[in-house]
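> Have a look at these structures, which come just after this line.
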Structure P
């Protein structure tokens, strides 16, 4: 079987130089290895994703000279796949509903930090501080029946007890350099959200399900997702999914050293194209000349 790669943008803004770099790396790897390049549209965030952004993704990638396999997988069309994975984790007793709002969680964190530092995940966000895991079953049922909003969280401690010796094969390098076999530490993320009342999935859950169903064998993505790989490896093992190789690449940053965002118009592909920049120049700008 040929190796399979994927580029998986979210249609919640226009692509920038950072996206171009990642897409071109995947495209080049597919050509070099005789593999396939898939395009996946990660559009589960219905409040921010727009059809015009999705159309722009196709236009920008084609302008760069990137070709991909069809049909394109759109996550919003496959919610049943994520729901099935969530039900499997629930059957293992690893999922529980948490009813605190974002504001409520912020208050809980502030109360705990009054007594000392509260632990934070690798992205800097505070770990879930609530006690929803200990709610009686009848209280959970009552809250759900009342229509209260909730998030479905992974019981990280219970999940980690089921899996030992997690690691992944890093073909690129992490933020601190180095590759090879990397120990996974999913516990650093606490009880991550797997789904919400209104959406039966999250990034962590959908990405591992998609990669498995699409047969992705090498995941080429930015170093900003390096530490999240620990969560993804945990979910892969819990769900009985195959293990891909990972190749995390450097990030393209702005003049101030910040990671590019979709609001950074100076690095937007549409703006650069309108200014007469060529695809060959884009390659040179991202260091692929």
Structure Q
């Protein structure tokens, strides 16, 4: 039986709100005559992440949430008494927030519908058809000693050949950021090296082998490789959760992009680029300070 994965990326707010709405208009408290109802408290709870819901419904949580609501109402009342809501900058922020809310509620059903049909079979098919997206590149565990003096590099190299500790010499002489870790740069892929010569050398070394001196960008490198991990494709089960999020996000983005394109085609849009491109830093007007 197919297990349908209801993955709704970025819509936790809306869906949790739907789950907790409808508590009723029973009066919980009043603040200067303004009512706070059960629905008001439930709305606040809906904004908490799922792992905080148990706390939110506890006596401690409910008391704290009510206290937060009371303080918000007191602060809002004070802001209104000072006519902060009439400031141009504040009115613009309020208008933008209203737009964001309307857009979120417009798009959320479309985004939810886009991912409602994602099944494990579809995820596995996507996994099988897109090998290159999931291949983990080969890696080597590299230790560096880096100097800006070729003579010093040669001196260090001789010490290494005599069996002295790579890590101790790195701590003593290296100028790289890995110095305090004994030259340990961790696991690196080819594209994480400074240049191709360094990468080719590192990947050609055997485990435990120390490289010759390599000069790159005016610096002199000696490397040691302590481990290698071959390129591989992770098992489906190991990346299923991450894969489901990726597929869901792709589907949602496509639905939203298609919808916006459809609206643009229907709209009559006129753009004056001469005005648009005349907007420069010197044309900006300072906004009104808020809360400074």
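What follows draws every value from the coordinates through simple rules; no lab data is involved. Remember, it's a predicted structure, so these values are computed and weren't measured experimentally. Cβ atoms are built from the backbone, for glycine too; each structure is taken alone.
> Taking Cα Rg over 2.2 N^0.38 Å as the criterion, which structure among P, Q has the greatest value?
Working: P: 1.06; Q: 1.58.
If we compare Cα Rg over 2.2 N^0.38 Å over P, Q, the biggest value is for Q.
> With helix-only ellipticity at 222 nm (-39500 (n - 2.57) for each DSSP H run of 4 or more, over all residues; to 500) coming out at -11000, pick the structure among P, Q it was computed from.
Details: P: -11000; Q: -16500.
The read-out was computed on structure P.
> While we're on this one: Of the structures P, Q, report the one carrying the highest value of relative contact order in percent (Cα under 8 Å, 6 or more apart). Can you show the working numbers first?
Values: P: 24; Q: 20.
Once relative contact order in percent (Cα under 8 Å, 6 or more apart) is worked out for each structure, P has the highest.
> Okay, moving on. Comparing distance in nm of label points 7 Å out along Cα→Cβ at positions 109 and 237 across P, Q, which is largest?
Values: P: 2.8; Q: 4.0.
Structure Q gives the largest value of distance in nm of label points 7 Å out along Cα→Cβ at positions 109 and 237 among P, Q.
> Here is a follow-up. FRET efficiency 1/(1 + (r/R0)^6) of positions 45 and 205 (r between Cβ atoms, R0 = 30 Å, to 0.05) was computed and gave 1.00; which structure, P, Q, did it come from? Before the final figure, lay out each step's value.
Details: P: 1.00; Q: 0.00.
The read-out comes from structure P.
> Okay, next question. State the single structure among P, Q that was used to calculate distance in nm of label points 7 Å out along Cα→Cβ at positions 37 and 253, giving 4.1. Walk me through the numbers before you get to the answer.
On the way: P: 2.7; Q: 4.1.
Only structure Q yields this read-out.
> If distance in nm of label points 7 Å out along Cα→Cβ at positions 69 and 277 comes out at 3.1 when worked out from the coordinates, which of P, Q was used?
On the way: P: 3.1; Q: 5.4.
Value 3.1 for distance in nm of label points 7 Å out along Cα→Cβ at positions 69 and 277 corresponds to P out of P, Q.
> Comparing structures P, Q by distance in nm of label points 7 Å out along Cα→Cβ at positions 53 and 173, which one has the largest value?
Working: P: 3.2; Q: 6.2.
Largest value of distance in nm of label points 7 Å out along Cα→Cβ at positions 53 and 173: Q.
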